[in-house]
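**Q** Some structures are shown below for you to check.
Just so it is clear, none of the values below were taken in a lab; they were calculated from the coordinates. The structure presented is a predicted model; accordingly, all values stated were derived computationally and were not measured. Cβ atoms are built from the backbone, for glycine too; each structure is taken alone.
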Structure P
Amino acid sequence: MNKTLCGSGALLAALDAQDFLRRHGNSLSEVLHATAGNRGLDFYCAADRLLDGLSPDPVCVGKALRDMHDLLVEVDTPDDRYVASLRWHGARLSDLAAGLPR
């Protein structure tokens with residue numbers, strides 16, 4: 001029982017990430033695909049699979065969020081219409097990943 005209590009903060013952070021993907025997944029997957037191609041879409045799908053259950057693994061979720069964030073940081077924007085979306089999603093992914101273990 002103590003293990004559950006100790007890990008509850010990380011689990012709550014993973015559930016916040018799950019909620020984020022449910023609410024903003026369409027726009028996140030669109031910007032990842034538009035700016036990074038199939039690689040970006042693969043990263044999104046991997047994170048979505050990790051967050052599909054009731055109790056996602058916080059360490060794996062943190063890695064997936066950091067991978068998506070890092071990919072958004074390294075891509076060149078094909079046109080200006082994605083700049084604001086890249087910044088917003090990148091900042092949100094960074095905030096969510098900060099609450100998860102490495």
Structure Q
Amino acid sequence: MLILLVLFAAGFGLILMGVHKLHTAVPTCYGRPMSPGDVCRPRAAHAYGEGMPEPHDSTYRQQLDSLTSGGWTAVVIGVVLLALAVVIGVAWAASAAQEGRK
């Protein structure tokens with residue numbers, strides 16, 4: 001029973017967090033809020049190690065897309081957790097009903 005409460009709470013919390021992030025996301029460039037038309041340029045032009053991506057300019061739209069993708073991820077994972085909780089709850093209820101008939 002505790003697992004159902006944890007799944008419901010986690011799923012609901014993730015959905016709320018994701019929706020909040022989708023509606024309040026403000027792109028920033030090194031902590032400074034960006035507005036449409038702004039371009040964020042990397043500060044350092046030094047060599048980067050193997051496996052590290054080279055920094056590149058990013059637009060307001062790219063920064064916003066990056067922020068909102070995290071919100072959508074949280075919403076989807078939250079919905080999956082809620083669905084899992086429902087499936088487990090139905091399975092447990094059906095199992096209890098079967099045991100009650102015997």
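**Q** Tell me which of P, Q gives 44 when you compute relative contact order in percent (Cα under 8 Å, 6 or more apart). Show your work: numbers first, answer last.
**A** Details: P: 35; Q: 44.
So the calculation was done on Q.
**Q** Using the calculated result 1.4 for distance in nm of label points 7 Å out along Cα→Cβ at positions 56 and 72, pick out the matching structure from P, Q.
**A** P
**Q** Tell me which of P, Q gives 133 when you compute volume of the Cα convex hull per residue in Å³.
**A** For volume of the Cα convex hull per residue in Å³, the value 133 is produced by structure Q.
**Q** While we're here: For which of P, Q does helix-only ellipticity at 222 nm (-39500 (n - 2.57) for each DSSP H run of 4 or more, over all residues; to 500), calculated from the coordinates, equal -27500?
**A** Considering all the candidates, the number was obtained from P.
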